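Undergrad: Please go over the structures that come below.
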Structure 1
Amino acid sequence: MKLFDLTGRVAVVTGASSGLGRDAAMAYAQAGADVALLARRIDRLEEVKRGIEKIGRKALAVACDVTDEESVKNACNIVLEHFGKVDILLNNAGIAIRGSVEELSVEDWDKVMNTNVRSIFLMTKYLIPQMRERKYGKIVNIASVNAIVADKVPILARHSYNASKAAVRGLTMGLAASYAIDGITVNSVGPGLFESEMTSGTLFANEAFMHMYNNMNPTGRPGERGELNGTILFLSSDASSYVNSQHVIVDGGISIV
């Protein structure tokens with residue numbers, strides 16, 4: 001079990017104020033890591049921070065707009081000054097806006113691409129230099145099963161989301177190829193449908209869609225809270241020391257049917 005032990009590690013989680021990001025931050029702490037929490041809503045981050053401190057780990061809440069270079073640069077400097085290093089970067093921040101290319105505004109397209117792709121570019125840009133210097137780093141990018149599959153039903157089209165998550169996969173491969181020699185592994189995770197702040201009022205609220213999804217998924221259900229944590233911890237720990245540039249899909253098997 002020492003392979004999964006994160007004692008002494010420092011993890012940075014973007015989009016840590018709610019949902020899968022919050023759960024991953026807590027899982028890092030439970031595995032022994034200290035955690036830097038980044039998101040725009042500082043009040044929500046403070047709640048997560050208190051939860052981490054209750055289990056005996058250190059936490060830092062930093063307000064950050066991950067689409068803005070100066071905000072990211074400032075947040076990364078604060079984290080490095082506070083902890084002295086970053087071992088793990090979980091690029092989790094993301095959004096989805098429904099619509100086909102005919103329906104989407106240019107503003108909505110840019111918003112999705114900036115949040116889902118530009119944020120990873122910026123966070124990695126400002127944290128990877130110290131990983132290279134220390135010859136150690138674990139970068140985990142949250143992509144989606146929708147990086148490799150799409151929705152045929154027109155009303156469910158999310159073309160900007162498909163494009164952005166495929167781009168996350170491509171960026172992951174490029175980073176993995178360039179930085180493995182520096183002791184840094186870069187992998188992506190492709191979640192299927194999980195209930196979150198982003199999906200609870202949309203997909204989960206659509207009874208017809210949920211019926212269709214559950215019938216199609218071999219497990220007969222969406223993902224449940226916490227079921228993504230094991231994959232994230234594996235890719236963030238020394239248990240995955242020779243795993244690089246992989247896209248691990250966590251979707252109950254829906255992508256195979």
Structure 2
Amino acid sequence: MAFIECNFFSEALGMSSSMNVILPESTDSQIGMKGVASEQAFPTLYLLHGYSDDHTIWMRRTSIERYVSELGFAVVMPNVHKSFYTNMKFGDSYWDFISEELPSKVQSLFKVSSERKDNFVAGLSMGGYGAFKLGLKCPEKFSAAASLSGVLDLVSHSKPSDNIPSKYFRNIFGESPIDGTENDLFFLKKEYTHNKIEEFPVRFYQCCGTEDFLYSENINFKEIAKTNLNIDLTYEEEAGAHEWSYWDKKIQRVLQWIQEDRK
């Protein structure tokens with residue numbers, strides 16, 4: 001695999017930004033790892049970071065490069081700071097960046113596929129929210145979306161006395177209620193199923209550890225999706241907390257799950 005630390009200018013953000021990129025590389029003599037690369041444009045996984053992390057974290061905390069080496073996938077890991085993948089009220093336009101500019105930028109710089117069937121998104125915690133938001137709001141771009149221990153109920157998290165200080169939510173969303181807006185995943189689920197599910201069916205994968213402080217809202221999201229909405233959702237749970245040993249294991253499962261529909 002080739003690992004690239006990429007610095008580039010973002011028009012959406014009006015400043016320089018960064019992403020780490022893993023690209024397939026065909027290798028036979030590399031000790032401990034065999035790489036696979038096709039002559040075709042590469043399928044791409046956009047891998048999103050959590051609230052307290054950045055674009056380097058997946059490489060630092062997991063073996064993601066090794067996990068994708070025999071799959072022929074490119075992996076794009078962008079930096080969005082504490083934006084919740086949203087056009088911030090008092091900040092920058094990170095939703096425009098992640099949903100519009102970044103895929104175009106990646107496809108212009110690297111030999112990656114622009115076809116919907118070859119593009120996937122996954123993330124942990126805040127990144128799980130971002131992955132599901134992209135899957136629900138941009139189903140014409142992504143064929144699969146995976147949330148690992150996702151922050152899926154922003155309405156409850158925007159209230160005081162939560163794990164995420166409310167001042168950050170004011171910077172991102174302002175003082176207006178989140179429920180019933182495009183930043184509310186429960187609202188987006190209804191919009192998606194009403195308007196786009198037949199034309200652009202997206203597969204969703206959701207997991208959360210039973211000891212995670214986000215477990216109850218993940219259960220709530222799963223139950224609403226399964227009972228009230230026609231969404232193709234795979235849900236899995238097991239013992240685990242909000243920590244990297246769990247995510248390192250589950251990202252391997254996500255890669256397996258993505259492959260299940262491609263064989």
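Undergrad: Which structure, out of 1, 2, was FRET efficiency 1/(1 + (r/R0)^6) of positions 66 and 226 (r between Cβ atoms, R0 = 41 Å, to 0.05) calculated from, if the result is 0.75?
TA: Working: 1: 0.95; 2: 0.75.
Going through each structure in turn, the value belongs to 2.
Undergrad: Okay, next question. From 1, 2, which structure was relative contact order in percent (Cα under 8 Å, 6 or more apart) = 16 calculated on?
TA: Attributed to the structure labelled 2.
Undergrad: Which of 1, 2 yields -12500 for helix-only ellipticity at 222 nm (-39500 (n - 2.57) for each DSSP H run of 4 or more, over all residues; to 500), as computed? Don't skip to the end; give the middle numbers.
TA: Working: 1: -12500; 2: -9000.
Source structure: 1.
Undergrad: Can you spot which of 1, 2 the value 2.9 was calculated from, given it is distance in nm of label points 7 Å out along Cα→Cβ at positions 10 and 186?
TA: Attributed to the structure labelled 2.
Undergrad: I have 13.2 for mean count of other Cβ atoms within 10 Å over residues 34-41, calculated from one of the structures 1, 2. Which structure is it?
TA: Derived from 2, not from the others.
We did not get these values from a lab; they are worked out from the coordinates using the rules stated. Computed from a prediction, not measured in an experiment: that's the story for all the values here. Cβ atoms are built from the backbone, for glycine too; each structure is taken alone.
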